[in-house]
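Quick heads-up: structures coming right below.
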Structure I
Amino acid sequence: MMTNTTIPLVYGLLIGKSAEDYNLFFEKVLEQDNFQPESIMTDFKTGTIKSVTDMLPNILHKGCLFHFSQPVWRQVQSKGLTTKYNEDDFFRLNIKQLISLAFAFH
């Protein structure tokens, strides 16, 4: 038995990003025999979150750390703080601590 392990079983490449688009995707996935996941990991798009809540209400929904940390890094870049991040150990630690908040309420 494996614990704390993620095994990707289904990938969805969708053109749209609305809850309706994700609902259609999850309907097709749920049509498959014996599809009974214990948890699902997705990005943080509003449509995805709404669809998972509606379509899979009893499944543990987890957000992907990569997709959580990317907007933080984009903000560092957009604010012109890339050099500070690279050169200032304390600032870099603060950004990493901010990202680690994703684990605070597990």
Structure II
Amino acid sequence: MRATFHFTLPAKVKKKKKWFVSSCPVLDIYSQGETKEKALENLIEAVRLFFISCYERGTLDNALKESGFKAVEIKSSKAEHPSKKYESIDVPIPFHIPNKSGQFTCHA
């Protein structure tokens, strides 16, 4: 069984000579590519690996808090869009959930 968390984050892309440099300013993560699309694809992979690394080390909550993330209540079904100054990237973080005899227990 799988579960996937999705993070929608702001991103910027700038042309620097023959390369496109992409960044996720809220996490201070950068990447690059030969095209704008490749730079964004590489940025998504870098952010995904960052989140997985933080999760595996048990530091994801601290990393999010240090980057200014705060849990908020969803007030409407409309998704909030980043300003027009930024693009938006969707970063899927998949998890595998082992099935233990068909029983699921809350560990919260």
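Tabulated values for the structure
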| quantity | calculated |
| --- | --- |
| Source structure (of I, II) for Cα Rg over 2.2 N^0.38 Å, computed value 1.33 | I |
| Origin of the value 1.00, where FRET efficiency 1/(1 + (r/R0)^6) of positions 12 and 52 (r between Cβ atoms, R0 = 25 Å, to 0.05) was derived from one of I, II | I |
| Of the structures I, II, the one that -15500 was derived from, the read-out being helix-only ellipticity at 222 nm (-39500 (n - 2.57) for each DSSP H run of 4 or more, over all residues; to 500) | I |
| Ranking I, II by relative contact order in percent (Cα under 8 Å, 6 or more apart), the structure that comes out highest | II |
| Test item: distance in nm of label points 7 Å out along Cα→Cβ at positions 4 and 92 calculated as 2.5, pick one of I, II | I |
| Parent structure of the calculated result 18.2, given that mean count of other Cβ atoms within 10 Å over residues 36-43 is the read-out and I, II the choices | II |
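Only the coordinates and a few stated rules stand behind these numbers; no lab work does. Computed from a prediction, not measured in an experiment: that's the story for all the values here. Cβ atoms are built from the backbone, for glycine too; each structure is taken alone.
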